[in-house]
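Where a number appears in this text, it was derived from the coordinates with a stated rule and is not lab data. All values derive from a computational prediction rather than experimental measurement. Cβ atoms are built from the backbone, for glycine too; each structure is taken alone.
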Structure 1
Amino acid sequence: MFVTVMNPCPCGYYPSSRCRCTDYEIIKYRGKISGPIMDQIDIQKEVHPVGFFDMENESSTYSSAELRKKVESARKIQQERYKNEEGVNCNAQMTTTLLQKYCELDADSLNLLKETSEKYGYSARVIHKLLRLARTSADLDGVDKVRLEDIKRVISCRDLDESNSKMMVVK
C-alpha cells in the first residue's frame, strides 16, 4: 500500500477563497510528482479542512465495527473467488487476464469508463487500477458483478483528475 499526502497548491488553501495561487502555479506545483508516480496512487482524494465546531454536527454513515465486518466479508469473497488462481488471493493481485474474467462490464459501465479515460487521458495502468477498485466496491456490497454504481464510485476517487481538468493556463 502506498499512501502520500500533499498540499493542494503552494499556499495550501485551494479550493477555498483564501487561496491566491494561479492555475498555472497549482499545475506547476502538482507537476512535481510525475505522471507514472500518480498512476501508482489508486485513490486520490482531496480532503478539505473541517472546522472544529462543524464536526459535532457530522454523523458517520458506518461505525468502525460495521466497516470492519464489510471488509472482512469482502476479503472472504475474494479468497473464495481466487482459491484456484495460483498466487492470487485478493483483487489487487489480479492480472490482465483475471480482470477480463472477473470485471466484465455492461455497456453503460464500459461507456462511462471509456469516456472518462478519454477525457483525462488514463493509461492502461490507471484503467486496470480502476477495474480492481470497482471489483472491490462490488465485493464490499456483496454483489457478484461490477455495476455502473461501482464504476462511478471509483471514478469519484480520482479527485485530482477532475480538479486539474478545471484549471486553465494561459501562455
Structure 2
Amino acid sequence: MAIRPIIRFPDSLLRRAAEPVTRFDTDLKALADDLLDTMRAAPGVGITAPHVGVALRLVVLELTPGEVGVYVNPERVAASKEMLRHSEGSVSMPGITEEIERPARVTIRYRDLDGAERSEEAEGFRAICHQHEIDQLDGIFWLDRLSRLKRERVVARYRKLGRG
C-alpha cells in the first residue's frame, strides 16, 4: 500500500474517459489499497484511479471512517427526478468547493474486486458522491457541471490560492 501523487487541475488527464477494468487480480486490489491510502492522505471521501493517473474505471469511497466501498466499472442505471444541491470539490483541486445540483437518488451497477456484479441504491450525500466519481471516470471534471461564470470564478479562486 502506498500514497500516490494526485493529478492536479488543470491537467488534461482529468478529462479523459477511463477504460473498463477487465482483469480482477492482485494488481487491481493493490491499486484499490493505494487509492484508499492516497484518498485518506489528501484528505477526501472519494477518489478514482484517474486521479492518480491510471485510466481505469475504479472508485474508492469512504464516507464514514472505516466503511470503505470499492466500485469497479460503476455506472448509473437510474436516477430520481428529485434534485439535490450539495457542495462538491476534488482531491485534484484541493481547497475549492462549489454547489452543484444532481439527482437526489441513484441506482448504480458495478463489480466488486473479485468481479462479482453488484448494484446499490443511494440517496443524499452517497448519491452525490457516486455521480461525482462516475463523472470523473467519464472524463467529466466536476467544474463541467457549473455554469461558465461560476466555473471561471472557481478557477480564479484556485489560482489565487497559488495552486492552478
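A few remarks follow.
- For helix-only ellipticity at 222 nm (-39500 (n - 2.57) for each DSSP H run of 4 or more, over all residues; to 500) computed as -8500, the structure of 1, 2 it came from: 2
- For distance in nm of label points 7 Å out along Cα→Cβ at positions 62 and 142 computed as 1.2, the structure of 1, 2 it came from: 1
- Computed 0.99 for Rg/Rh (Cα atoms, Kirkwood Rh), for residues 6-85 alone - originating structure among 1, 2: 2
- Entry that produces 24 once relative contact order in percent (Cα under 8 Å, 6 or more apart) is calculated, selected from 1, 2: 2
- Taking Kirkwood radius over Cα pairs in Å as the criterion, the top structure among 1, 2 is 1, with the largest value.
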